[in-house]
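Some structures are shown below for you to check.
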Structure 1
Amino acid sequence: MPKLSIIIPCYNEAKNLPALFKKLEVLESNKIEIILINNGSTDNTYSILSKEIKKKKYFKFISIKKNIGYGHGIMSGINAASGEIIAWTHADLQTDPKDVLDAYSNYIKYSDYKFRILKGRRVGRQFSELFFTNGMSLISSFLLGFKLDDINAQPKIFHKSFIKLMKNAPNDFTLDLYFLYLAKVNGYKIIEYPVYFNQRLYGYSKGGGSFFGKIKLIIHTFFYIIKLNKTIWN
């Protein structure tokens, strides 16, 4: 089986980390490379990660002093990954890390997986969450000309050769949109894998958790789409 590297950015996730490490045990037993990133946290995330990583054989640790953004953290992990297959997910456990392993097993069943992208499709979500997700998908699909669903769902899984296309990756949460659009533009097949979407144990979503946060995210995404069209085709 091709080697898998999983990138998990952590921004102020200190309270969630004990549960995360417990969940990661199943991945460790499969000799999967786990790259944990302290993405400029202002809580105890750095100290917890640096201590726990010392006990782990297949884990890598990257610490970014100042938070530049979600996308920057993930790209830092992607550039450090040694696996043929690369995935990213979140540290908040809303998507179980085991789902990444299950999705990976599904992904490599395709003989042409090098030319496919796998993304999660969240199930078990509340209506209010679906309203914003579907609204984002409709706006993005209309403006970009490609059908895009559940853009921010995790995990994302792809072959390392895709990295060469990610020359203008954004530093913020629009990375997910950029990634999927880039796949569409370059003729990759996007496959979906259903994952149950859990509630956060602690803290709040960094990608627009509140009502006004979601509205702000949609507005920001709208302006990014205009920029994205110019970036891709120039």
Structure 2
Amino acid sequence: MERVAKACRTAAGLPNVEIVGIHMHIGSQILSAQPFADALQKLAGFCGELKAKYHSFRYVDIGGGIGIQYQAGQKPLSPKAYAAKVMPVLKRLGLSVVMEPGRYLVGNSAVLVCRVQYVKHNGKKTFVVVDAAMNDLIRPMLYEAHHDVLPVMRRKGVFRADLVGPICESGDFLALDRDLPVAEENDLLALTSAGAYGFTMASNYNSRPRPAEIMVDEKQSFVVRKRETWKDLVRGEILPG
């Protein structure tokens, strides 16, 4: 709080700058409302001080981080439970409220659909190699994040395997040592909860074009982002001379 107060004093001394608000963020994928209420309670007194000192102060940004269900057993934080905890504090502040519930809005709105290239057995482990990779969905490799894997066309049974991509990288995996739906070559699999931090973190690593994005509305579907091609990858390159 001391550092924030000092930053505000410095900013207030600059020409053409107003102190209009403060932003709070305590983390991501939080499934309980209590940490948000606790953090706001700590911030409340400081907001009062800023409001009294700077007449332009009118906003409090309470951040995001509201958790969603990534796997069975997780109970997502409901807006009703969240509001019940934070509203008593917010009402006392008398400020306009900004919040960033991005993951909550879009996390479970999308899946990543991939096709099985082949199933590989090395005697001790089974690998399901698909045409999606870490460049398409980096969260499992980067955060050890869990995304449920569902069969598009159901087969009976599950087997213990790694779900991996075709990139020559030790980190190219989408699920490790998991009970996966039994799959064969050319089967389609869907990784759930890919709407948040999925496409926006995708890359062209290993010169891989990014996939298309399809919006589905009931029985209608629309291409909302075209599949990239090799020409897209080299479009910005210039040969000297």
query: Quick one: FRET efficiency 1/(1 + (r/R0)^6) of positions 12 and 100 (r between Cβ atoms, R0 = 25 Å, to 0.05) came out at 0.70 when computed from one of 1, 2, so which one is it?
result: 1
field: Parent structure of the calculated result -0.68, -0.85, -1.10, given that log10 I(q)/I(0) by the Debye sum over Cα atoms at q = 0.10, 0.12, 0.16 Å⁻¹ is the read-out and 1, 2 the choices
entry: 2
- prompt: Can you tell which of 1, 2 yields 3.5 when distance in nm of label points 7 Å out along Cα→Cβ at positions 20 and 108 is derived from it?
  reply: 2
Parent structure of the calculated result -7500, given that helix-only ellipticity at 222 nm (-39500 (n - 2.57) for each DSSP H run of 4 or more, over all residues; to 500) is the read-out and 1, 2 the choices: 2
- request: Could you tell me which structure in 1, 2 was used to calculate relative contact order in percent (Cα under 8 Å, 6 or more apart) as 16?
  value: 2
message: Among 1, 2, considering only distance in nm of label points 7 Å out along Cα→Cβ at positions 28 and 52, which has the greatest calculated value?
response: 2
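Each reported figure results from applying straightforward, stated rules to the coordinates on display, with no laboratory input. Since we're looking at a predicted model, the values are computed, not measured. Cβ atoms are built from the backbone, for glycine too; each structure is taken alone.
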